[in-house]
Structure P
Amino acid sequence: MTLRPACAFPEHRMTTLPPTTHPATEPGLSPFVLAGRTFTSRLIVGTGKYRDFDTMRRALDACGAEVVTVAVRRERLFNDRGESLLDALDLARYTILPNTAGCFSADDAVRVARLGRELLEQVGNPGASWVKLEVLGDKKTLLPDPVGTLEACRELVKDGFEVLCYTSDDPISAQRIKDAGAASVMPAGSPIGSGQGVLNRNNILLILQMLKAADPAYPVIVDAGVGSASDVSVAMEIGADAVLLNTAIAHAKDPVMMAHAMRHATAGGRQSYLAGRIPKRLYASASSPWEGVISYIPGE
């Protein structure tokens, strides 16, 4: 597990903000159904890259997430001090979503997914039958291998997993993954950890349209690349059902404050989508009608 030194931001003291209204209680927001389970939060967050477990716990609490991801292979569930990640998490509060981060072949991803299931079955967490599937193409871009991803998805679905599948923003790949039985397709906004935001809105829109044509409730989650609250809002405003992120919170100067920001951005973006934005125009449109405007006539 990669930890940041405590002195990384010596001039900055992390903020603890008071609890806020839960997003699901805000007007227009409804529960989110994922792989047969219902959640109030549409924000899923990772547990890696935090400087320490205390910061992680406070950030998770601040963001309001109910589903958190754990990289089974990369972190091996222990940090460099021998502390267990599962011991640091409230397993009664969170649904743990094991992921296959760091796998570069279908066979490797399947093995890691089964290891994650075994670990979570031992602690009785409801995420035991879930897996966030990642089969990566190379270490530099961390972009998905479309062939390996599809192969692993089919195998894991056969094995009884609820597969939440990381993919590129290619609509055809997304459709094939859904057809293979994935419980959710998770297109990348941009490369993992890059903080570039949603680079290709049109492709995400195409994925949403294609995958929801037969089943409007099918969950599409933007996964990877967001760096700020505005990036989360963009993803939610174009119709994504949820956003998954990690680095944007864990590597912020103040992870707890950023977690609050991401929480509000998720809710605000969803409300903006549901409310329906005005159309974009080439020319101005006056806020008040021209009729009845008081005119000044010289000499009167």
Structure Q
Amino acid sequence: MSMALLSLGAFTVFYVAQMWLNILFAFYLFLAIFQFIALTIYMVGPDKLPNRALKIIYRLLYASSFIVIPAFLFIFTGLLSQYHVKIPDSIDAAEIPVNEILPEDQTVVYNTGAVYIIFPEYSSIDLVCKDRPSKSDDSITWCSAAAFQHEVSLGFTHENIEGDHASGGTLYHSPYHKDAYAAFTFSQGDFSFDFENAADAICSSADAGGSGFMQFGLIDGNKNVLSFDRPRARCYRALAELNGHVCIIDSVRMLHFYEFMSELARLGVTNAVYMDMGAGWNYSWYRNAADKVVTLFGLPVPWSHNWIVFRK
């Protein structure tokens, strides 16, 4: 009975987390069904099964209970990955004038009460593909998922990354584009957002030895360019330009999308692209001023294959 209830709980957590991966959805659904069938037979009495074949099936269903606990722990971790951790060393910016929210010589985090504004220390920004950046690389001050991937796959191909992208000065074309995509690029020491000619911007950055990727545009020159209705609150993230500087903006708590966008407007964000990747995809961390890694979302799922990296 415990395993049946736990398997149902795992499927419920999967549903709440909205980790819409078809293979996992079927796995958790059938795991719950198998457990309840096994429980029903157990309560009726396995000895009453009419033939040996049904008894073997019952034993197999019963044996599946051994994977319920690890399956629950995996999906529960996925649910937790949707919720932002508190950043205790952040600066209380509730009373700080917006024009004074600026980067410092080292990575700094501001807390407005609604969002964290993270200014990583950096000299370069790159897109890392295929192999997940290591926390032991002390040159990295920020790492998070960057572009969407078209299909869930354990294998990596550049074509599966949505939107043209550049990494280390190399251009990669993708067959998957959306009109709402904007480009973020970094080359020759400067970052840029482009909402009109995203593909050209990526190409130019690659030609200059830089990097870049495409994501949904949120704010173009103080104007909201993306609007969608979500029935429930969640945590959001944006890669943004504030007071002329690039930063990452994370919601402190769960917000509705319009609340998150209202806070970006209040801050006077001039450019921003969407960066919330959803449960299981939003693995991210930064290196604070004390040179310690602070993990924001710690579930490194094996089907995530590209990240934006700030390096000092």
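Structures P, Q were compared on distance in nm of label points 7 Å out along Cα→Cβ at positions 72 and 184, and the highest value belongs to Q. Volume of the Cα convex hull per residue in Å³ computed as 184: which structure among P, Q? Value 184 for volume of the Cα convex hull per residue in Å³ corresponds to P out of P, Q.
Using mean count of other Cβ atoms within 10 Å over residues 136-143 as the calculated read-out, with 13.4 as its value, let me know the right label among P, Q. Structure of origin is P. Computed over structures P, Q, relative contact order in percent (Cα under 8 Å, 6 or more apart) reaches its largest value in Q. To test your reading of the models, identify which of P, Q gives 0.90 for FRET efficiency 1/(1 + (r/R0)^6) of positions 240 and 288 (r between Cβ atoms, R0 = 30 Å, to 0.05) when calculated. So the calculation was done on Q.
Computed from the coordinates by the stated procedures, all read-outs in this text should not be read as laboratory data. Quick caveat, the model's predicted, so the values are computed rather than measured. Cβ atoms are built from the backbone, for glycine too; each structure is taken alone.
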